[in-house]
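FYI, it's all coordinate maths here, none of it is from the lab. These numbers come from a predicted model, not from an experiment. Cβ atoms are built from the backbone, for glycine too; each structure is taken alone.
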Structure 1
């Protein structure tokens, strides 16, 4: 099996050394070079053709954002993981980098001391992302088509349509992780203000989820905000789970409201997609639409099963358009997806499912 070729780009010699040494012991990764700024990196990318580039956000001569833009303009397809500081300023610039074509990011450890906790924390955050972003080989599983999976044949079967009288969709819940910022942008930009509330979980650290909400709110028709807890759910609003906390939905006399909790991580995640989906399924039963987008791991699998069991519907992103087909793939392979769609079709599908469900109920009532 070919090793994953990684180029490390950072103006700090200490940071470059820390990243290189953090990756050195992994047998699947080969650090093929380092660069001190974006200009050097562009030349090395052209010469070395890395699979993944770790890119510092702030650098002299050419910073990480400028470098990513230059890469994408000239057609470089290698994956880019931004290396950013944990600050409000860098959080805002991180979303600029993602919009420019970066694929994901990690935060720098507060201490840049060589060895000890810094190496361990960088390796723990970076190695899984590098492996998840490495180029995929082999056929893409499709609904109803047999495809290799872990050495055994797997079949993606769609979930059976909900039984019984149709119920109007009263809320939409979305879960995503790696690659989710771009996916959410493309989906929510294509969705007009829905007549129902939307709640979403994006696996992201505190501060970054607030910047995500502000970034999306500027360019989308819906009102998008980071949930604080206690908000009455309103149509046309999107509530983003705050980093480091779970987002739940609780029923009230007037409808439903957001609840923020600090319970244990679920699927090693807080916020967790499963936590949101389970709570929404309890409140809305079958009047719920769940959507699972690109992401690493299987968070959202159990929650999607709960949505299906309650009579709701589940849409997932297909493998070809996913940066990482972990989360949506797990749901699809378990048979919990009613539709497996390319990213650019999901926004329209959400609108269609919501509108058809409302029209269907109105028609059956003779309205």
Structure 2
């Protein structure tokens, strides 16, 4: 980073899985600089490149809902080029807490809002999601499932098997999770080899614009003005276009309390041989307020809004894809999460994949 142009005040957040956020001054303005960590996975570099380009090329209808790119060191160099900068970054506006800005996740978890206000905010956000689902639609490529999810699962789990701590866990056979027999990754690995039947099931009718990492930790809210901004588009695996269920599922997992519980360590794992006792405590600690708000049930009901029915009707099989996408997100976090959370993500992925396979009408 060019210190003459950017004066760091402090690390704002991080280091994270892939990037570090710095608070500083650039061209006499306080900004947040989002910079790739030098040791980030290759796919994280791709994700940040896509994020910058998505923000730079937003349709006019969406610009008010996303942060502005104030500056970046990224040019038009292809995302797989060796000529890319060593550390890629972009600057976005700083949204100061003293002006009323908080993450929507903190606002909901701190139990300071009413159910009515929480529903109003989330209703506006979900409406916006369905606005952008309608923009820039195109027919998905024949290798959509492979490029969007299957390859990412294989890459993630290949890394996990190479990790000494995780390998023993992943090598368990005859696995039962909370009394339920489930297939291990080795027993379902063939599903991720660009299997034709899986590819058909997982390919949506339309390849749509997505946020890619759509949940309250990536949304900031102004408690004074009611304004909100969608941050960090593009998932850690580079997803930013495709099946609209990729966005809806991530929000659902957070509002149910499951995703924040995993991130906060509110889960228990007890392994005895091939028997695993696994529970996610979605109402524990700070999540008690979220449970009282009942936003998960409200959100599921909201998705039945008549204004959304057209998109659901266009996407036959979305209920089945929902189960696979839940497993996809969990598998992909295994190499990125701390070891105990990685184990929880793995068990959750297996349970979700079992649900998918049991409900799938295709022979896989």
Structure 3
């Protein structure tokens, strides 16, 4: 068994989430830490042969394929095609990029965009290339793709501590909200509930009366303990190159083949590191890695089986009317929940007492 806690603000949405047993998966722009997943791409190549994955994307962004192409663009395309067909010239060009990257990096731990861009421009100049390579567009495309992967993956967050004064302040409407207690059957696994298709066994909608069954499925997702570190995070372009270069691959987008699962785990690992400033949160996360493109907020709602919700803590500023409304939800559902009310002691610490809904 494992107990995890989720702080929630008091809002009209809260009652709906409780009634329908909803957990929302947030995108990184929705997280409250501006540095959370604000991760740059770095270009530290371990071997010269890796450079080809960068030049492939450079060549792709240089070739102009559109209706109404100008004469200047047509001539640039012709020179581009002639260059990429000359394997010796391409190899020499990639060797120069690698050499300049190593030189410009010096003793620095990482190579970032500006350094990588400078290395490519120096290689273009030394190679005597007589057409325009769209270096600016290359790095804009990499920025777009890295943002795509990060902002289109989602997390839902928990804590191991239901008694954090700061978390009550930050995540529970300044102690007016609640903290939900989940008791999980298996450590590191969160159970979710999914409804199958409804099947009628008697009658129909047209007849005005029908009986049917709705099958529910329970499945578990991995939970990850957040690591706290002030070491800088980055995405190495060359380690992640197959993802950058295969944006529209259906197997990548659907994670349909095991080949892509390792890259999903790499991305997943980025979601479970935060700076030491946040270590007091003692956070755990469920992560949904997504290469398919953006999901609407309603597509990021999952449902948990009601049995795993075992307690609700009320903040010391939670209005009594809100407590009663929440308790009424579980009375209607015939589900027992331990209600606990926070109080502020004379020593300015939180204390906790059982709370019961009084019959009127």
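The table below gives the values:
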| quantity | calculated |
| --- | --- |
| Structure (1, 2, 3) behind the derived value 3.4 of distance in nm of label points 7 Å out along Cα→Cβ at positions 119 and 183 | 1 |
| Origin of the value 21, 18, 15, where semi-axes √(5λ) of the Cα gyration tensor in Å, for residues 159-278 alone was derived from one of 1, 2, 3 | 1 |
| Top of 1, 2, 3 by percent of Cα pairs over 37 Å apart, largest first | 3 |
| Of the structures 1, 2, 3, the one that 14 was derived from, the read-out being relative contact order in percent (Cα under 8 Å, 6 or more apart) | 1 |
